[in-house]
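These notes open a run of structures that come right after.
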Structure 1
Amino acid sequence: MNDHERDALLASAVRLRTEGRAEEARQRLLALGAAFPADAEVAYQTAWAHDVLGLEAEAVPFYERCLEGTGLSEEDRRGALLGLGSTHRVLGHHRRAVEVLRGGVEEFPDDGALRTFLAMALFNTGEHHESSRLLLELLAATSEDPHVRQYRRAIEHYAQDLHATM
């Protein structure tokens, strides 16, 4: 199989997943992965197909494989880090979720989705202060609500120490 055929098969599998035909996509991606075992993009799409089907435990090795390899776009790498961290959280592997998501936030500090999922995983590990801090900082930085924007400085201040008073 050449690269052109690989690209066509991958696009077809992604289309199936987006059309709600995730099991068909998964089967095609597993076959494609057998032909291209070191292909990070194929591994990422295979992980995603497993996640969509609720097969989180089966998705983990594909996420790990795609993150170990090269060839993911920046956007797909962000998605893979979020997917792996979220999947670990769903599986109850909260410390591992925090580790993966923290690494994702370090790599992509501007990614609000990664910070949000990290906050959820931190909550699950009992790190409530850091979880709240992350969410308050994200709220202050991204909210379009005029009332939140009016109190942005105060929210950012309190995010650092929820026990503080002005």
Structure 2
Amino acid sequence: MLIRKAHIDEAAKACDVLRRSILELCGADHHDNPAIIRRWLANKTPAVVGSWIAHPDNVVLVAVEGETVLGIGIVRNDGEITCNYVSPDARFRGVSKAMLALLETAARSHGNDVCHLISTETAHRLYLSAGYEDCGVPQGKFGTTSSFPMLKQLAAESSKP
């Protein structure tokens, strides 16, 4: 597996990962409620994902094996992680955790000492295990029952002699 910056021509594959991850892995969040799923997927189109890749305030990363996209992650230049989704075919292979580490590195490279995000119920334990802390009242993003505002103080990069 390789994690690298996304290319605009990968928008459709990355979009497919997003949609499949939400549909197949986030049942604890959407409870198979068609209205919630419709709202959550509304902006998950290849054109929108392409605009995220092209936006200068985003760092968009993909995890790939050959031509297969296994995951997508996005961090804004202000340190907000807006996306960290894995393909159902790659779940429990460390993709999300590895992606998270590189998103944090990208945030740090833009001068941030904190990363913040809104976690799904599905990913909440992952973020807690990576050092994130709840920092607000759970929200109902897209009509879900719980979306957790979280943050993490980033460790300073060690300087090499």
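Since every read-out is calculated from the coordinates, none of them should be taken as a lab result. A quick note: this is a predicted structure, and the numbers were derived from the prediction, not measured. Cβ atoms are built from the backbone, for glycine too; each structure is taken alone.
Remarks
- Structure with the greatest value (metric FRET efficiency 1/(1 + (r/R0)^6) of positions 26 and 50 (r between Cβ atoms, R0 = 25 Å, to 0.05), set 1, 2): 1
- Structure from which 4.1 was derived, distance in nm of label points 7 Å out along Cα→Cβ at positions 66 and 138, options 1, 2: 2
- Per distance in nm of label points 7 Å out along Cα→Cβ at positions 10 and 130, the highest-valued of structures 1, 2: 1
- Label whose coordinates, when Rg/Rh (Cα atoms, Kirkwood Rh) is calculated, return 0.95 (choices 1, 2): 2
- Origin of the value 38, 25, 18, where Cα extents along the principal axes in Å, for residues 34-121 alone was derived from one of 1, 2: 1
- Looking at relative contact order in percent (Cα under 8 Å, 6 or more apart) for structures 1, 2, the greatest value goes to 2.
- Read-out helix-only ellipticity at 222 nm (-39500 (n - 2.57) for each DSSP H run of 4 or more, over all residues; to 500), computed value -24500, structure in 1, 2: 1
- When distance in nm of label points 7 Å out along Cα→Cβ at positions 42 and 146 is worked out for each of 1, 2, structure 1 gives the greatest result.
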